[in-house]
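Each structure below appears as structure tokens.
Computed from the coordinates by the stated procedures, all read-outs in this text should not be read as laboratory data. Note that this is a predicted model, so its numbers are computed, not measured.
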Structure 1
Amino acid sequence: MYGALVGPTFGCIISKQFINLRNCDRFWYETQDPFLRFTQDQLTEIRQTRLSKVICDNSDTIDVVQMKAFDLPDDFLNPRMPCKNIPSPDLSKWKEKTSCNHRTDRERINIAMGHSHRISPCVTCSCTKEGMVCQSMKISNCFQLASTYTREMILDDDVCKVQCAFAFRAYPQFETNLDNVLGFTVNEK
């Protein structure tokens with residue numbers, strides 16, 4: 001550990017202690033518990049916040065501070081700068097959401113918090129406090145799906161293509177009556 005104030009053994013002990021403290025703290029801000037954890041946008045803001053900005057915001061007389069608060073000031077490597085020039089965290093990331101937006105090629109969908117919406121024939125999205133969560137739907141009857149959605153909508157949805165490939169392979173085999181096969185109407189030339 002180049003430039004450290006403690007030796008390698010004590011440095012190892014300190015680092016192990018901080019790792020154990022972090023991993024055993026159930027309220028640590030990077031926990032995987034969905035009820036305690038921050039969103040990815042919030043974590044990004046936390047990681048971008050500097051201790052020097054925290055010192056500036058919480059002191060009455062400090063107007064100039066080095067960018068890396070734990071390191072000694074240096075004119076080239078760690079210059080002192082005015083507190084107003086140090087970026088502040090964007091606190092709007094902590095604002096409670098009331099809805100989530102999803103944009104497709106055809107439309108913009110607004111989903112209320114705690115609700116779900118089918119954004120394509122085979123994909124549904126839910127609005128959670130952590131943002132939009134989309135998942136594939138299990139299609140049990142591709143022929144019924146074809147009677148509900150247009151052929152273009154189903155073919156544009158990759159999830160539908162995977163689940164209903166057998167139905168689309170069967171489609172060219174019907175030569176006698178091509179009208180209303182799989183729920184699609186075929187235009188004659």
Structure 2
Amino acid sequence: MEKKNILVLTGSARKNGNSDKMADSFIKGAESIGHEVIKFETARKEIGGCKACETCWSKGKPCSFQDDFDELAPLLEAADVIVFSTPLYWFNFSAQIKAVIDKMYAYLGKSCKRPLKIKESLLIVCGADEGTNVFDGIITTYREIAHYMKWEDRGVLAVPKVSEKGAIEATDALMKAEELGKSL
């Protein structure tokens with residue numbers, strides 16, 4: 001097995017919320033088989049959205065604006081695998097993760113100074129609704145991103161019917177997340 005550098009982006013505004021707990025279980029599984037994992041909590045950072053200014057790399061870094069994306073950029077650049085772990089907000093990623101995704105625009109095209117080496121990606125998501133069709137939007141968005149970035153989609157774990165903090169513990173999702181971490 002080849003050791004991988006895995007970057008887990010969490011998007012829950014609720015500290016130790018359900019999607020955070022799934023991320024932690026994924027990390028436990030990945031680390032148990034020797035992978036290096038960094039968890040980056042986007043909701044604890046100040047990352048503004050892309051301003052479409054087209055000045056990427058003009059100041060020697062991906063985004064010319066100063067915010068906590070400066071802290072994230074080297075982690076993105078070192079990662080072999082990226083994992084998005086988020087609660088479902090309006091059928092898609094939380095705003096905190098979406099801001100990161102939008103700023104990843106800097107890594108596309110001719111102006112990119114340090115292309116990403118990410119080859120694989122995963123999505124871990126949970127939501128309050130009972131049906132799984134509410135995840136269609138985020139899964140489609142995630143898969144389109146993975147396709148566009150030429151990442152191998154290594155899987156999606158979508159868990160319905162979890163709203164209250166800790167509700168995830170009454171499901172098999174934590175076990176599934178850990179197994180997903182071991183599957184890399």
Structure 3
Amino acid sequence: MTRPGGRSARVREAVHRAVIELLAEGETTAGVPQIAERAGVNPTSVYRRWGSCASVLLDAAVARLSLTSPVPDTGSLRGDVEQWATAVERALADPDGAVLVRALITFIGTSADPIERLLSRGEDLEQMLTAAASRGEPAPNLQDLLDYVLAPMYLRVLLSRPIEPGLGVKLADRLLTAAGLPPASGQGG
């Protein structure tokens with residue numbers, strides 16, 4: 001059993017921090033021994049818990065996304081999507097967030113595990129869309145949310161293009177307008 005804030009949580013946090021630091025320093029080929037050394041833990045602890053560098057990276061990325069861009073519940077689809085998109089914008093504009101996304105994209109093609117782990121994040125977004133539909137709001141599907149909002153921001157990160165302030169709201173408005181909601185006031189689309 002894992003205790004919140006116990007040794008296991010401290011190890012996880014230290015390993016996540018180590019991965020982010022190594023990636024930020026350009027160490028894209030660091031292995032479990034380097035991650036463990038940076039985290040101040042035994043490599044066997046890393047192997048036992050994660051098994052591979054790809055799993056460590058994925059866990060760090062999903063944890064960071066969940067922390068920096070939680071799925072909101074504002075009571076309206078527009079409020080939810082705009083708040084979530086703005087949080088994603090901020091997370092990806094941060095150098096640590098950008099470096100994690102670039103590394104994560106590299107590992108996605110190497111295993112089905114990353115896709116499955118990321119799909120759990122998609123389930124949270126799907127619940128946001130389902131809640132809006134149950135309130136009678138015209139709601140897009142998850143694929144449209146990813147295509148209209150997330151993909152353009154991730155592409156900017158991959159191409160090292162800036163994510164300007166307000167991009168999340170602009171993309172959210174395009175999605176919601178396509179789904180049948182009136183454009184937000186002040187949004188030129």
Among the shown structures 1, 2, 3, from which was the value 20 of relative contact order in percent (Cα under 8 Å, 6 or more apart) calculated?
3
Percent of Cα pairs over 19 Å apart, for residues 36-139 alone from the coordinates reads 61; which among 1, 2, 3:
1
Suppose you compute semi-axes √(5λ) of the Cα gyration tensor in Å for every structure in 1, 2, 3: which one lands on 57, 21, 16?
1
